[in-house]
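Given below, in the form of structure tokens, are the structures.
Nothing in this text is a laboratory measurement; each read-out follows from the coordinates by a stated rule. The shown structure was predicted, so the numbers you read here are calculated from the model rather than taken from an experiment.
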Structure I
Amino acid sequence: MSTDAIVLLKEDHKEMRRLFKAFQDAEEGPASKRQKLVDQILEALTVHTYLENEVMYPEVRRLLPDLEDDILESYEEHHVADVLCLELAAMNADDERFNAKTTVLIENVTHHVEEEEEEWFPKVREALGRKQLQEIGEKMIALRADAPRTPTQPKAIKKAREAVTA
């Protein structure tokens with residue numbers, strides 16, 4: 001397994017895309033299946049955004065101050081996703097807005113992922129190099145086990161509140 005931070009984040013993105021497609025394929029299916037898929041999406045997003053917010057973004061911001069505007073935009077995109085995740089966590093799949101809210105979440109996250117992979121990651125890789133990206137990745141791996149798994153866990157709520165007041 002690679003310890004390169006960008007490789008790790010891209011692996012998360014790949015898993016999210018897989019979950020998004022599975023949800024889209026199940027949109028007309030049983031509510032229980034859609035609920036299970038959204039629960040998996042919420043967990044994947046909660047862990048991923050926690051690692052980016054706690055490790056990747058602060059490290060890149062410290063090492064590459066010229067990318068601060070990109071990082072601030074990413075924090076805001078995470079904030080929008082956090083709000084949608086909190087709302088979805090309080091809903092069940094029978095709610096008339098469940099599919100629509102999940103679709104909006106998927107669209108927002110897909111846009112964010114595309115920007116990261118096409119614009120931001122290449123800038124970071126070029127400026128930092130392999131060793132620094134591996135060091136950041138090792139920090140992310142170490143933190144992953146303790147990352148919140150749902151948007152309603154105290155760590156996740158604390159980060160969402162901090163984002164609102166920042």
Structure II
Amino acid sequence: MNARAARRGFTLIELVVALAILALLGTLVLPVAQLAAQRSQEQELRRSLREIRAAIDAYKKAYLEERIARVLGASGYPKDLALLVEGVPDLRSPKRSKIFFLRRIPRDPFNPDTDISEEQSWGKRSYASEADEPREGDDVYDVVSTSPKIGLNGVPYNKW
């Protein structure tokens with residue numbers, strides 16, 4: 001047997017060092033992957049909040065422009081989020097075609113409960129409630145995440 005044939009494999013020390021390096025790299029990659037996943041969820045939350053809030057504002061604008069039937073004493077905001085998807089009759093349209101404000105209600109990305117509807121995944125604030133203490137009421141003035149977790153910017157998601 002020559003010297004080359006005896007040196008074909010790795011030594012135990014070389015294998016242990018290689019495994020230690022792989023374990024070290026694995027411990028570094030896991031937090032980075034978790035951070036990337038959280039960033040992605042935060043981007044989805046921002047996008048969803050922007051979309052729903054823009055639809056609520058469009059509904060209020062249509063109300064002020066008298067394209068939607070006015071109700072005495074109403075704030076002009078939708079009674080629920082489903083109304084933004086179902087649409088409302090346009091009073092300016094001769095055929096009373098509907099005005100739609102959302103195609104669908106996005107789900108709160110930080111609410112993992114899939115047993116509830118997309119609308120129920122959000123916290124809702126009525127026009128009559130204070131910003132410090134949002135409560136549901138007769139209308140939907142704003143939406144917030146129901147998650148008590150804190151974002152990467154240090155602000156809880158339910159305060160975004």
Structure III
Amino acid sequence: MSLAAQEEARAWEAAAQVPDPEVPCVTVADLGILRWVRVENGVCRVGVTPTYSGCPATLAIELAIETAILDAGIERVQIERVLSPAWTTDWISAEGRAKLREYGIAPPEEATGKGLKLFGETTVHCPRCGSTHTERLSEFGSTACKAQYRCKACAEPFDYFKCI
């Protein structure tokens with residue numbers, strides 16, 4: 001394995017462990033926003049796609065990734081914000097979805113009805129008891145990417161990570 005490939009692997013491993021500052025149960029790798037790591041001409045370049053263009057945590061995430069890679073012993077790091085293609089909740093890994101559920105946040109569900117993912121009716125499973133007998137209380141939860149729901153079966157409120 002070349003020195004560049006070794007550095008890429010070390011940088012990816014370090015960056016992949018960075019937690020999302022707004023949803024700390026998942027990492028940037030779990031969310032799929034860590035796009036790539038490349039070592040070129042002695043510089044470690046890292047592609048990061050924000051969950052949405054106005055996400056207030058984007059700079060904090062980029063700085064945390066840079067710090068993690070520097071702490072891993074790589075001296076020159078350049079973070080590149082990748083806006084296209086736009087991030088989608090489809091990029092959240094299966095492990096990330098499980099971590100969200102365990103943390104008490106319902107992971108994104110695919111909408112049904114008329115084949116329209118964004119405009120169809122969404123059945124949200126309660127992350128605590130698994131019931132689909134839930135209701136949306138507010139389109140906005142603790143962050144803009146989440147909605148507030150309540151389970152009618154166990155009466156617990158919870159956040160739902162909106163499908164984007």
Working back from -0.73, -0.91 (log10 I(q)/I(0) by the Debye sum over Cα atoms at q = 0.22, 0.27 Å⁻¹, for residues 57-104 alone, computed), options I, II, III, answer is structure I
Identify the structure, out of I, II, III, from whose coordinates helix-only ellipticity at 222 nm (-39500 (n - 2.57) for each DSSP H run of 4 or more, over all residues; to 500) was calculated to give -13500. II
Percent of Cα pairs over 21 Å apart was computed and gave 50; which structure, I, II, III, did it come from? III
